[in-house]
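What follows is calculated from the coordinates using simple rules that are stated; it is not laboratory data. What you see is a predicted model, and the numbers here were worked out from it, not measured in a lab. Cβ atoms are built from the backbone, for glycine too; each structure is taken alone.
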Structure 1
Amino acid sequence: MTLETFFRENSRVAVAFSGGVDSSYLLYAALRCGAVAHGYYVKTAFQPQFELDDALRVAREIGADVSVLPVDVLSDVTVAANPPDRCYHCKKRIFGKIAEAARADGFDVLLDGTNASDDPDDRPGMRALRELAVRSPLCECGLTKARVRELSRAAGLFTWDKPAYACLATRIPPGTAITRGALERTEAAETFLTSLGFSDFRIRLYGDAARIQLPADQLERALAFRPQIVEKLKGLYSAVLLDLETRG
């Protein structure tokens, strides 16, 4: 199946829209294929501000209608407790909210940006999507992450080379309760490193310390900026650790 065929058969769709590579291309493709498509961005404490900024920029550039739905995920005691299957409970809540809003707007088909490279066994939230009958056209049409990036670049989407981004809750070890304060200091720390030119990194909570994970080619840069990083992050954490088991 091609996306053109999918959107001929499903010509009125709601798209769970994060502003990432996959959902941005999916929303663009739906419109390009002539479907009536509406994006739904769910704003929670788990998403940093730049994700919303990116989503709204994409929407402006492709002429898409997008609704921003605030959801207090931390009011769910199971999500806040951060069990190993937290993602399932969080996705169930978030996509349930999107489905509710989409139905009110007259959309019966809800899509997400899962692609053919995603391993369903490695994503607990996939069970929630199946239970809510969410369709994944990129996966159904066999489009891998690499192919989605190629198509996004050809389409002129600025998200084509955007690094994969997992929500802020993933920085907190399973079993450690998630608090708004922990999420806010994670966002502040990661925003600071981004301002120094770092990319595709994570700052994970390790006890009360910050454990920085960087791609191997950015380790030398981290040493060059060590005084600034330590000064900033020591104001947020008890200690600053550089993980030599690098990302990528």
Structure 2
Amino acid sequence: MASLKQLLELQRCDTALLQLKHHLATLSERTNLTAATTVLNGFNKELVAVKAQLKVAQHDIELLEIDNKKCESSIAKYAQQLKTIIAPREAEALQHEITMATAVRSANDDKELALLEVAEQFDRQQLELSNQIIKQNEVIEQAKRSLALAIEQCEQSKLELEAKRITVSAMIAPELIKLYDLKKNKRTTPAVADLNKATCQSCHLDLSTVELSALKKCPEDVIPECPNCDCYLVV
């Protein structure tokens, strides 16, 4: 019975190691880091889009300015020609060209003003996003530190459990450990458990009075097993 109790302690070490492995894979700190990284990626993606829109607006402004210079050049040219034209029709035609060029320049000015406002808005968005990215990088660095600490604590707990398992294993007969390993490898529930009154702590089913009586009368050379799940039972 003493060996079976030690085997139960070995099972508890193995159960704790499995739980620790699951805990390590599902650390909330890991989830927090993933979420923070997702937010940062969103900011970066938005910043790229804003920069592209700003570049388009600035390019359009440059084109309007180039077109305005052409209009001003045409107006100046037509105005100079007016000084030497005597024929009314030619003067009227030149005046029409000046009016048309002036209208285009005026329309360009309106478009440029609107684009400048848009560009200023993109500039503000760019600055705001850049600040958010800086802050989010700080959040990520903190999340990384928290995750590293959590992993370190898990690794320390793992080392302690593994050391305890070695100590417990040394007190158990190799033949019994071999039987335990065979049973454990075929199960998803504990291979060794104790009884809580009449309840098996592996399958959590109640044993009948007759089953309990039979287990208590089990010969010393026979390892008691749960009649419901076949785990080794510490009676």
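For this structure, a couple of remarks:
- Highest-scoring entry among 1, 2, by relative contact order in percent (Cα under 8 Å, 6 or more apart), is 2.
- In terms of FRET efficiency 1/(1 + (r/R0)^6) of positions 76 and 196 (r between Cβ atoms, R0 = 35 Å, to 0.05), the structure with the greatest value among 1, 2 is 1.
- Which entry (1, 2) yields the derived value 1.00 for FRET efficiency 1/(1 + (r/R0)^6) of positions 20 and 60 (r between Cβ atoms, R0 = 35 Å, to 0.05): 1
- For Rg/Rh (Cα atoms, Kirkwood Rh) computed as 0.98, the structure of 1, 2 it came from: 1
- Which of 1, 2 yields -28500 [helix-only ellipticity at 222 nm (-39500 (n - 2.57) for each DSSP H run of 4 or more, over all residues; to 500), calculated]: 2
- Taking distance in nm of label points 7 Å out along Cα→Cβ at positions 36 and 84 as the criterion, the top-ranked structure out of 1, 2 is 2, with the highest value.
- Given 14.5 for mean count of other Cβ atoms within 10 Å over residues 44-51, calculated: source structure among 1, 2: 2
- Label whose coordinates, when FRET efficiency 1/(1 + (r/R0)^6) of positions 12 and 204 (r between Cβ atoms, R0 = 35 Å, to 0.05) is calculated, return 1.00 (choices 1, 2): 2
- Entry that produces 2.7 once distance in nm of label points 7 Å out along Cα→Cβ at positions 52 and 92 is calculated, selected from 1, 2: 1
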